[in-house]
Every structure is written in structure tokens, then in C-alpha cells.
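Read-outs: derived from the displayed coordinates by stated rules, not from any lab. None of these values were measured; they are calculated from a predicted model. Cβ atoms are built from the backbone, for glycine too; each structure is taken alone.
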Structure P
Amino acid sequence: MRWKTLIVCLLSACLLTSCTLLPQEETIRTAPLVRTYTRPEYHTVQVERGDLINRVKVSCSYVPVQTASLSFQLDDEFIDRCMVQAGDTVAEGQLLAQLQLGNLEAQIAAAENDIAVLELQIAYEQNRYDLDLQRLEITTEQMDAPEREKVWHQAEENFLQLMKSLQDSLTYKQLTLKGLQKKLDQRQIRAPFGGTVTRVADFEEGEKSEFGVGVITVVDSTRSIFRASTEHWNRFEPGDSHMVTVKKENYEAVVVSAQELGLPEPVREEGKKSYVYFALTQPSFELKDGDTGTLEIVLDERLNTLYVPAKAVTLANEKPIVYYLREDGMKAYKYVEPGMTINALTEILSGLEEGESVVIK
């Protein structure tokens, strides 16, 4: 029995020993990570040659040199008629509308006739007096000096009294005519200047006037003027030609001075806005007060010059450079001398040749 127990113990010891001698299980090793190099993609452009022009648009508005809103000077008077309609061209002094005149025109004609008669009579009496003096030269030749002087003095006194009477009558008639003409002016509307009628009120039969209420508008059509308020006023000289665009229509215009238009000279200070005036070479009847337009001016230009996109030029050690690609595809840089930048394009004065490629991204 003890023998059997001993054998079992020996077998158990052998089994335990064999377990401790087994190699540990190996874990699967992963392959090391190999990073591949991806070359950056660069966007390049060529150095070009051409014109860099810095243009700016200037806004302007149409302003008639003269505009008049005309009205009757009397209130509650019957309107006679209107002689014009919108769109008519009128001359200075032309009759446009009037109130009922009654016998006013006949009174004016009578006064004008009386004045003409008096002026003829004054001329006649002057001529007659000159002839009387010639006759007195003959008839008083034999008279002694005192008597001769008396006759001449009497003739002169008679003539002066007559002339005074005629002149007083003439003055009275002239004042009468002036008063009648004033009444006529109050009852009539006349064009204050040559221009175009842009508005006429509708008159009905039997309608009466209203004092101060505009019934006819006239604008000066002899010159079509545009006015711009711009800080670039020093870019415009009288006589310069420009093209003004209004609603896709182009109008040729020249710069004119305020003095030429009879307007006060604008105050001008460098860097601040001031008025500039443009006169169309051909007046336009389609334009209306307040119509807006634009024109272009050149602030600066570089003609036949090298240029690259402005974003291609950067700084390295505070010096301007551009990047380019070497033959091996690697990026490098070179120093350049930039000029002006106009519309996101930079002028290159030196450091590059036309056709070279530069990196912009």
C-alpha cells in the first residue's frame, strides 16, 4: 500500500515539473509603421506682361443750370389760356399763359399811341424852334441890343414853357403805360429764359388763379450739366473729355468751371470732396433733374510692365520674395522688387522674367 502511494507521488511530481518547463505563448508581432512622403501640391502661375490701370468710378447727377416754377401773381382771377404743353421748347420772354385781360391791351395800345404822338410833337416843336431862331437872326439884325435881347429871351421862354408842358404830358403817359404793363405782367406768365417746358398744370374752363401756386415749370435746355462730388476733383481740368453713362446710355461731356456756369466757386481742400461740373457736348431732352450717372477716371497706370498676382509676393526677413518650384519639384524662393499693386496684381520691377512660374498656393 505504501509502495503504491509512493509511486503516485512520484508521478505527480513529474507532471508538475513538466508544466513549468513549457515555453510561454508568443504574441503576434505587428509590422512597424512606414510613413510614406506625400509631396505638397502647389498652384503656380506665369509672370505676365501687360498694362495695369487703376480706374475708379465717379458718381454724378444731372442738374439743370436753371429751373423755374412759374405761377400767376394774382389770386382768384379767371384764367384765359395756356399757350404751351410739356416738352415744348421756349425762348426767353415767350408768353406761356395768361389771365383774362379785359380791355387792358386796348388801354396799353392807347397809352403807347399817346406817347408816340407826344414824342413826335416834341421833336416837331424842337425843329420849329430851331427855324424860329434862324428867322430871329434876320428880323432882329437891325434892332438895338436891349430890344434884340428881349425878343430872343421871349422866344426862348415860350419854347421852354411849351417843352415843359409836353414833357410833363409825356412823363405822365409813360407812368400810365408802366402801370398798365405791370398789370399785364401780373396777368401773364413768360419764360424767364430759353429752355424746355417740363410741367404744365391742367386748366379747366372757368378755373381761377391761385397766387404763388406753380403752374408751369421750365428748365434750361441749352446746356445739360452733370455735377459730381468727389475727393478726386484735382483729376479734372476744364476742357477734359469724359463719357457719362446714364441707364446704359453714354453721353460725351467736357469739364466746365463753376465760373463758366455762373455758379459760386466751390471750396476745395486736398483729400476732401468738392464739386466738379460736366457739360454734355449735345444737350439731351431725355434727362431729368436728379438722374444719376457714372464716369471713369484713371488714377494711375503702369503700361507694358511685368506683374504677378499680389498674393504671390510675401516677405522673408522683411524683404519681398516669391516662391517658385525647382527642377526637382521642391519649393524655393527668390528676392524681387515689387512696384504698385493694382486690382490684386503687383508690378514686378526686377527679380523675375516674363514667362517664369511662381507659386501662389
Structure Q
Amino acid sequence: MNEKLLAHFAEQAAFCTALGSPFTGALVERMREDIIAGGPTAALVGDWPGNPRADAVSLRLAGAAHAAVLAGRDPALAALYPAQTPAWRMSEVWPAVRAMFARDGGWVRDFIRSPPQTNETRRSIALLACFLAFARDWRGPVDMLELGASAGLNLNWDKFAYRPNGWSWGGDGPVVIDTDWSGPPPPLDAPLQVRNRAACDLNPLDVRDDAQRLRLKSYIWADQPDRLARFDGAAALACANHVRVERADAAEWIAARLGARAGDAATIVYHSVFLQYPPREARAAIVAAIESAGALATESAPLAWVRLEPEGLFGGELNSGRMVFDLVAWPGGHRRIVGYTDGHVRRVEAA
């Protein structure tokens, strides 16, 4: 029995439930039980060759089941999912998922070859707070560079309508970002003049392509209609604004971009729940490229590094599930913690 695989499924089931998706939590738990029983789930992933936690195996399978629903591949299963049956019962859902795994094993295996990708648009509110904190002291144009951008939905962060409790920013639009915000608001009157924006990802998805758009949506947990609605709005916005994400290694891309950055504007490098995934050597190369560029920053061409990542990456508790969003600005290299949140930014504690 693959104990690491079972531990991953148990941990992920608890994470999903804690993050407001009892449906996905229960589904992942049933998958774990099916692995123990030697069922279709075991046939699909029981001999998984890599690190199941790092590879998010359980979420690959949950995405496959949701994709079958969204694509109309399994109408019977779709009828049991939360979109059609808000009062869903896992005792009815799981047998249908299990049957699909057994019947369409080849299709599922092909689907789960790719790692899950999520453009969690709610994360943009934490990024916005950092951008505004930087803009309070910088009045000129800004060039934006995003790492690990997936389909690039968060490249349009300045076109979202932010409506947390206590403050608002931005006009009306198809994407409304709300959250439970505690603490002071960001400096809402700070001017932000975005001049250019660019992004990279090892495997960028194109939301203009129906199949890739469906794949991206399938990784959103099926019992969270607010997240699904934000995705639809952000995808439409990305298509309307011709968003493009370059296929590239993040370390090579950011080194090249920063090496050629403009001398008449600020540059902001940003990423959200990305830096934990590259191998250690690649992560070190990304950090080194940014810090080297920071050492060359000037008052007329400053550099900011905005991050929303697990706090353990930056000196916090190693196994903490809490995310920190912070800002490092050059010249000077001063770090400012702007706040703390969870992976889906359901609640924010502003610093």
C-alpha cells in the first residue's frame, strides 16, 4: 500500500473541507477509500511514480470528474453534481464517479497527466494591496511581470471590481472580488499607471480555446459557485483584452526581462501561490535574478517584488497553512508584510 499516496488524499480532503468545499473534501476521501479497496481509483493512481503531494494527484482526479461534468461527457453524473443538485449526496455522487473512472479510465489517465492549474482571481485583492502600497511612494508608470500566470486571468487585476467589507476600489465589471477584510484598507488613493504587462508559465492555458478553458474551470471545486462565476467573468475579460502568456521557464524568463527592463518606469514582479512549486534550484535562480536586478534599481527605475505565498517560504512557520502577502522594494530592498490570508483569500488580516 502506498502510504504517501493515502496520506496525501487524507490531507487534501481535510484542506478542501477547511477551505469551504465539503463536496470536494468528501469526494477525495471516497477516492482514498477506493484506493485502499483496490478499486478503479487504485488502478488509475495506485502506482503513481512521483511525489503525490507535490503532484496534487487527488486534485487531478477531482478535476477529471468535474471536467466530465462540464463537458457533458457524463450526463448522469452531471445531474448529481452541485450545479444541478445543490443538496447533493456523496452516497449518490461517488458511485457515479467511480463508474466513470472504471468506464473511461483511458480518458482519465490522459487528463491527469497535466498538473492542476488555478487562476484564483480572489487572490488579486491581496496583490492589489501590495501594488497600492508601492504606488503610494511612486507616481510614474509601471511595467508588470507575472510569474506562473497559467491562463493570465490575473493580468487584468486592475479591471476587477474590489468590494470587500469596509472599502472598495475599481469600477463596475464582470469580476467582483470580495472577502472578509480585517485591519486597515490599502492606500486607495495611490495612483497606479500600468504601462505594460507580461507573463510567463511553463504550460500556459489559452482561455480562447474551449478545451483549455474547460480544463482550467474543472479545477475549481464544484460546490463553490462564486468562484466559478468569477472564473467565467475573468475568462471573458481575458479574451476581450487579448491576454497572452508566454511559454517559458520562469527563471530564464524573469532574468531576461529584468535584464532589459526600462529605465523610465517602475517594474513590479509578482506571483501568487507559485514559488512553492518550482524545484529548489529553479526557485533559487528566480530569487537570485530578482535580487540581482534589485541591486541595480534606481530612484527613477525602482523594482518591486510582490508575493502571495506560504509564509514558510519567507521565514515564517515552515508547516503553516497561512499565506503571507508582502512587498520588497528596491533601491533598499526593504520588505513590508502587507497581510495574511488563506490560499483562496476568503479572509484577510491586513498588517
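Descriptive notes on the structure:
- Test item: helix-only ellipticity at 222 nm (-39500 (n - 2.57) for each DSSP H run of 4 or more, over all residues; to 500) calculated as -12500, pick one of P, Q: Q
- Origin of the value 18.8, where mean count of other Cβ atoms within 10 Å over residues 139-146 was derived from one of P, Q: Q
- Origin of the derived value 2.8 (distance in nm of label points 7 Å out along Cα→Cβ at positions 147 and 163; candidates P, Q): P
- Parent structure of the calculated result 0.75, given that FRET efficiency 1/(1 + (r/R0)^6) of positions 59 and 99 (r between Cβ atoms, R0 = 25 Å, to 0.05) is the read-out and P, Q the choices: Q
- When distance in nm of label points 7 Å out along Cα→Cβ at positions 67 and 171 is computed across structures P, Q, the figure 3.8 traces back to Q.
- Parent structure of the calculated result 0.95, given that FRET efficiency 1/(1 + (r/R0)^6) of positions 187 and 307 (r between Cβ atoms, R0 = 30 Å, to 0.05) is the read-out and P, Q the choices: Q
- Comparing mean projected area of the Cα convex hull in nm² across structures P, Q, the highest value is found for P.
- Structures P, Q were shown, and relative contact order in percent (Cα under 8 Å, 6 or more apart) at 28 was computed from P.
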